[in-house]
Structure P
């Protein structure tokens, strides 16, 4: 952990020098609905932070990832775990941003200028979870560390805007937390020692308790509008079906979906308690569970043909989840697939999910 912290700190210093060149502070009269977006989580929202972690197990810095993502007149992998855009990319676009917020560790974040800093940042890291133990298994940035990086960002932001204006900006911004799937699929179900310590009921209570702590810390750091995603239908993920489906690829694994529903119910109860405790805090629950389950069960109605297998052949990056680095192993028409690899949705599926949870997110807007 010390080596990883040192690596992260090396990325913070250049940002300080970038701020010295910032000519103007946050402009309240910009074209966006909200001033900024701050994103925390795992591979569902990682836009390339893991590219800058040498020891990270999960990276999407190679083809076929990003094969359909057009950026600056050329196509290349950006670290997004999809063939194109993520749900948060579509969300930022819908809120009026010219592009999604850059990864805090990326070179783009430090060199593209003022707006990439003032309009927020993405701290997500593939392989992380609410539980730091999950992140450690995959050498990802733990959520607790992501919050520390945000504190560093906040300090530098106030150096540009002034504390009063900076606090006002944060209070009007949206904070997205999207993680938790890895705590189960990539840790609990594979970790015998963890299953000995917790049955699923106690484990879900433990994980939701960690989320409760995250919400308290974000509120303490000035967040007043927070969007939290539910767990997806974990038993419908191609990788989960492959491992836990007993050879039946035609059905989701009911047990895993039940666990996700248990987690989501507890999360909703906890969120209601936070709303009652903090009257100045808006929390939206983005129901990705129902959106993805609808895609899987009614794929043809939504323009897809395949919802049980990923478009690419998996086994790349030392895992059985990610695409192999070989475009010849891709499906012929990615637009027909709900999932790109063993876990992550395709560009078009992400667009559908983003649109499906839009009403949930609207509760955060003025």
Structure Q
């Protein structure tokens, strides 16, 4: 199905940073245009969409709606301008395909239709947000903050492929491995290619969030002093390599894993209650890649948003397949339509 091809392409691209060039990260600069098609008309009349708009009193359907809205929130903060593809955690892809797909309900096709609806309208339908808020006490996996972010209007990244591992790989390839001839311009070219882009970094540890007062400076005529702002300090540590079955004996201290320190100047409006975030929490940050120190050991983001990030490997369950099978909303009213049709997800300008 087209859904699987979309995710396969996204995951394949993100897994090939060593051969990627800036244009493969950011595309040709033309964002895809999403127009109403037969899929969208069918989806608008579907029982699932009616449930998303009106809610449900059925316990099984509450699981279905909660799961679909959770998936929408998880992928929604990573929608990007590069192309028509969207990103979803591989653990969630597996959960979607095994728990929300059966002979009468193609949950993956419905997720594509939901993403299309949001991209066509340029925002999450308000009725969906109201339904999510009603379900949240019974389905705690829903991140209402992420859905509120979408309900206020889609704000696409420049590319979801610019992850910290990919960025570090590009820096190593383009700057640190440059020859003596190219070294004089390599750093400047890297800055030109990658800075000032809207990016998102996940799997970060929250070090602290505090109110920062700007440094005092002599102001020019008619210049206003800078207002205090919230600053988040974050840490990314390279994941441990997978363990092997053989036993290895290491004498002395284990080598330190590479790490990147991130400072993020936060937007005034946040979709997460910063007072409830704890030090050491796992978070995702979205923001403009503003500056970095040589060696990419530290990064500065501006106009940033913080979202808590769940480790889905520890909670991979979205819905009980038996509940999905019994839900009267979980029926296939998209038969023969779009995720399988060429060009159904989006069109270039």
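What follows is calculated from the coordinates using simple rules that are stated; it is not laboratory data. None of the values given here were measured: they were computed from a predicted structure. Cβ atoms are built from the backbone, for glycine too; each structure is taken alone.
Before moving on, here are some points about what is shown:
- Which entry (P, Q) yields the derived value 17 for relative contact order in percent (Cα under 8 Å, 6 or more apart): P
- A value of 0.94 for Rg/Rh (Cα atoms, Kirkwood Rh), calculated from one of P, Q, originates in structure P.
- For helix-only ellipticity at 222 nm (-39500 (n - 2.57) for each DSSP H run of 4 or more, over all residues; to 500) computed as -13000, the structure of P, Q it came from: P
- Between structures P, Q, the calculation of Cα Rg over 2.2 N^0.38 Å, for residues 125-188 alone yields its largest number for Q.
- Comparison of P, Q - label where distance in nm of label points 7 Å out along Cα→Cβ at positions 37 and 229 is highest: Q
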